[in-house]
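Listed after this line are the structures, all set down as structure tokens.
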Structure 1
Amino acid sequence: MRCAVKRDELLKIWQAEERQPFVGWDFSYLAGRMVEDPLPWDYVQQAGELMDGASSVLDMDTGGGERLLELRPHWPTRVVATEEYPPNLALATDRLAPLGVEVRDVRITDDDPLPFADGEFELVLNRHAAFNVAEVARILAPGGSFLTQQVHGLWTWDLMAYFGAQPQWPNATPEQYAPRLKNAGLEIVQVQEWRGKLRFTDVGAIVYYLKAVPWEVPDFSVATHQAGLFALQERLEQTGDLSFFASYYTIEAHKPGRRK
């Protein structure tokens, strides 16, 4: 049980959190204050194993290149990364281009085409980004692999509810994407799904998180969403718990044929 903090003091704390910068896809500022239950798989390890057998790789929506840099010991001869968000594009270019990575400004959605040739990549990686199923299948070389880790469409629905928001993509599930990949001509190697909790130690950490992921509570700000924040503070003081629904899934798919 935590002692109540005066309303004005809380607002000052939350406003300070709201002003904290967020760049790339780096939540290290919340280390120890935002914690996910452990996953039963290691995306970087899976991606590295696939990368070891490929001569070319595309990393879709690389953010600031954080995960791609973790995979550097496994990089093949050709490494390409895409990013659209200008601050992340600049950060990824600064980090990756000097290492020989081709960084491209590309819009990634479920529908837009990709500016790459048929069969251009032996491995396509996608972590927490949209993807056009038909385009992924097209740019994969015969014998190539696609690995994606996705956030479940109902992620933190119970946190959003405090602010009158709802998940924008509730059907973003493996049951939606695995059949689409199969229909595009890819073979499903494995599907993994995990459900657990995303935990916060304080409401200020939630403020920072919601500013970093603005699609969860559109137009979120401390000024306009005080009622939800104080409801969360009351919950924290009464129960000591700020944990919410979390779920990820991965899909690994293979394009039939032999590599050249």
Structure 2
Amino acid sequence: MTCRLSVVMIAKNAADLLPDCLASVAFADEIILLDSGSHDATVKIAQAAGAKVFVNPQWQGYGYQRQLAQGYASGDYILMIDTDERVTPELEQEIKDVLAHPQKQTVYSLARRNLFLGRFMRHSGWYPDRVTRLYPRTEYQYNANQVHESLDSAGATKVLLKGDLLHLTCRDFSAFQRKQLNYATTWAHERHQQGKKVSLAAIFSHTVGAFCKTLILRAGFLDGKQGLLLAVVNAQYTFNKYTELWALNHQHTEKGPL
């Protein structure tokens, strides 16, 4: 007997992205969308497509929101996706095969192909950008990290699926930058609360390391101009998060300007 699939997503003000995303997962038995307080047509679009829509405007981080969203699902398996992602036909068929032949204590890793400034990257650490998104609903759930949340699947067998999950990572560069800055700030505050420290030397070593890792070790140069620009962006993101942590480390000990 084929298992039932619940597609689960969290959203806010995603009206422009949602139609294509929903169309790519129309094969699911149910679609759960947890909205965090949209001011556009996100909720109406999701409802018109037959999704079950819930609202939680009390934002406590990505991990908690995903946990809450999964709680509304009823399928045997969860496919957790974002509104800027699309399931390709090849991946859809692989998912259907999994549902027809379920395995206990097994989770599934998807090869995500990321769009950056008009190009779906093939290198730079952005492909295959594997994410574990398909899993049995009653066995696993996401951790509660505010950002960079991931599936708690300790002890599970991980199977790598071949079909691509398309990710429209950077359609609008300024919006992408704002999102990156938000991630960096949240990351720094989490580490600061955990008592983590960083030195000035470490800020610059991590920044240079991020640039070299993207461009050279991860063959970003093979992605052409976008590969070089992404190396700079990754370095900038790394600089922002470690500098924010450094600033938080010193906010209670340094005097302000006279």
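What follows draws every value from the coordinates through simple rules; no lab data is involved. Model, not experiment: these values are computed from the prediction. Cβ atoms are built from the backbone, for glycine too; each structure is taken alone.
Thinking of 1, 2, which structure, once mean count of other Cβ atoms within 10 Å over residues 60-67 is computed, gives back 18.9? So the calculation was done on 2. Structures 1, 2 were shown, and helix-only ellipticity at 222 nm (-39500 (n - 2.57) for each DSSP H run of 4 or more, over all residues; to 500) at -9000 was computed from 1. Comparison across structures 1, 2 (criterion: relative contact order in percent (Cα under 8 Å, 6 or more apart)) gives the highest value for 1. When mean count of other Cβ atoms within 10 Å over residues 20-27 is calculated for each of structures 1, 2, structure 2 gives the greatest result.
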